[in-house]
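In the part that follows, the structures are each spelled out as structure tokens.
Each reported figure results from applying straightforward, stated rules to the coordinates on display, with no laboratory input. Bear in mind the structure is a predicted one, so any value in this text is a computation, not a measurement. Cβ atoms are built from the backbone, for glycine too; each structure is taken alone.
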Structure P
Amino acid sequence: MADYLITGCSGGGKSTLIAELADRRFRIVTEPGRRLIADGITPWDDLRGFLLAAVDTARADLEIHRSTREPVFYDRGLIDALAGLERLGSGSVMDMLGSGRPYEGLVFIAPPWPEIHATDTDRQHAFDEAVEEYRHLAKLLPALGYRPVELPRTSVAERAALVLNALGI
């Protein structure tokens, strides 16, 4: 398994980093939530249902790449969807996740970055909501046994270099 999660606050530059890694010929998995929205499943009508669909999508993504030996970088994933459910009061991530750890131990986390945060048709989180999301994930990851590596607020090329250097790639 070589599944690496890139998580963090909404509007923190995760998708841009994923695109950079794809340009460098690494396998990537795009954000489950954006794919669901493209398919007409939105969080604005039924947030819990949307998050459950994101859980299913993230689990399917992991299954697809289960036997892949080369690194796979995930733009958000199972942890993010479960964290959203936890914030809604639908149970704890630990209970919903079970005993397995779906990603490698190092997880890259994008901090709040007001200079690049923007909303669009798919991302409607206000900046203060993005900050709360980040804080929740930053506390959750170590509790799940992950070592979060905060991405610096710098160019996408430098962020990609940090990720690859941290992984020895």
Structure Q
Amino acid sequence: NGKILFNEHEFVLPEKRGIGMVFQDYALFPHMTVEENIRFGLTNLSKQEKTERIREMLELVHLEDYAKRYPYELSGGQQQRVAIARAVAPKPSILLLDEPFSNLDAHLRQSIREELNGILKDTGMTSIFVTHDREDAKSIADQVVILDKGETIGKGKAIII
């Protein structure tokens, strides 16, 4: 029937899993414009739907005037916002963020943190945010899990922890 099984569980191709990912180093395609980077994950939409979704994402991350620019023409904060837009554009079930602010200076980190918090609230998207920064965890998370060497040593509401 064409299904791939692994230990009796059906294998789902990565692009079919409904997961968005924002990496520590942004992982933008350097040969693609901002618009093309965002379009990359929009595979099952018509051309018009893709254009509309890209416009929505550019508005969401406040980069409407940067659609035709390449990553090397953007600041670190702008690159991070493009990475967030690209991850959110396909409307994934869950968004994974791996130390997304670690390459940003303190002022920019605060600004992007606030923007991401707004994006997550506006989209209602569930996210898992990996960080070593207490302020990131407190300002973005509803729930926090603290790990030490792979073991859970604490969990609860971000305000309490």
Structures P, Q, by mean count of other Cβ atoms within 10 Å over residues 6-13: label with the highest value: P
Mean count of other Cβ atoms within 10 Å over residues 86-93 from the coordinates reads 13.8; which among P, Q: P
Consider the structures P, Q: one of them gives -11000 for helix-only ellipticity at 222 nm (-39500 (n - 2.57) for each DSSP H run of 4 or more, over all residues; to 500) as calculated from the coordinates. Say which. Q
Quick one: mean projected area of the Cα convex hull in nm² came out at 9.2 when computed from one of P, Q, so which one is it? P
Entry that produces 4.2 once distance in nm of label points 7 Å out along Cα→Cβ at positions 70 and 150 is calculated, selected from P, Q: Q
Ranked by relative contact order in percent (Cα under 8 Å, 6 or more apart), which of P, Q sits at the highest value? P
